[in-house]
Structure 1
Amino acid sequence: MIAWLEKHQIWLYLAALACGAVVGLGMPAAAPALEVAINPVLGLLLYAAFLAVPLNRIGQGLKDLKFLGVLFALNFVLVPLVVWGLTRFIAAEHVLLVGVLFALLAPCIDYVIVFSHLAGGASERLLSATPLLMLGQMVALPLYLWLFVGTEFVRSVDFAPFV
């Protein structure tokens, strides 16, 4: 069953997106009831996603300092430079810019782990580095927002929900 789900994962995601679009557009009155299910369904999805990662080798990523160095350099130096270049054409639209910055500068690490596992990458190393990456994102994101959007906008953001 797990092998079949992994093999057809993309099509299952696409079917779920299509189903969600049909329900959302066809029955907008159901939104309040369905909104309550978002967090539990996301938790279930994350649980299912992490079942595919071999947890018995989780500590390897924290021992490999070269891997962690490259991972942090990519995530906190190279990616922000690329994101800055990609977002210059929407820089005047602060709300849109902030949404794109959140999505690109603080991506969902859990999906990166699953996709790297599917591609045969070092998913167990990424899994062990996840807490460090998440802490790094929480510290770096306000700095990135300040650099990319400006001081006045950062002052208007309530960071309490993120903490």
Structure 2
Amino acid sequence: MATAKNTLCLWYNNDAEDAARFYAATFPDSEVTAVHRAPSDYPSGKAGDVLTVQFTVCGIPCIGLNGGDIFTHSEAFSFQIATDDQEETDRYWNAIVGNGGEESQCGWCRDKWGLSWQITPRILTDAMARGGGEAKRAFEAMMPMRKIDIAGIEAAIRG
């Protein structure tokens, strides 16, 4: 298998494999493709420990690096997952939040490993792209929401 030219490297506190397996089980076009063990001791682990995990999330190639607790994830990076309906929005949101994650605002949530996710219905991004009053109404409807309520966005779009 050829290695992608560009791969997201995500830092984990020695639980990259658990995270990658969760993402693979949760999102379509996602899988764990390889698990590599450390050939010798390193600052946050020992020879034989899982060092890196290659995986994809919705077709995006990633490497999880078990680097220890030196660095943490922040909201400055997130995966944005486009959804087609409320059922899909609920499924991804509930999977992340229900697996030790936490809710945030405007369709954002964080998984138990600290990685941020935007679970974003296409109707919202489409309304924003159209601009004008429709975008303003959709945006204002979204602002107080945690998980996006598509019926609320649709009502705002209609005015």
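No value in this document is a laboratory result; all are computed from the given coordinates. The model shown is predicted, which means the values in this text are computed figures rather than measured ones. Cβ atoms are built from the backbone, for glycine too; each structure is taken alone.
Overview of results
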{"read-out": "Identity of the structure behind -0.42, -0.72, -0.84 (criterion: log10 I(q)/I(0) by the Debye sum over Cα atoms at q = 0.14, 0.19, 0.21 Å⁻¹, for residues 63-126 alone, calculated), options 1, 2", "value": "2"}
{"read-out": "P(r) over Cα pairs in 10 Å bins from 0, in percent from the coordinates reads 11, 35, 29, 17, 7, 2, 0; which among 1, 2", "value": "2"}
{"read-out": "If distance in nm of label points 7 Å out along Cα→Cβ at positions 7 and 87 is computed and equals 4.1, the structure in 1, 2", "value": "1"}
{"read-out": "Structure with the greatest value (metric relative contact order in percent (Cα under 8 Å, 6 or more apart), set 1, 2)", "value": "1"}
{"read-out": "At a computed 0.45 (FRET efficiency 1/(1 + (r/R0)^6) of positions 23 and 151 (r between Cβ atoms, R0 = 41 Å, to 0.05)), which of 1, 2", "value": "1"}
{"read-out": "For helix-only ellipticity at 222 nm (-39500 (n - 2.57) for each DSSP H run of 4 or more, over all residues; to 500) computed as -21500, the structure of 1, 2 it came from", "value": "1"}
{"read-out": "Comparison of 1, 2 - label where Cα Rg over 2.2 N^0.38 Å, for residues 95-134 alone is highest", "value": "2"}
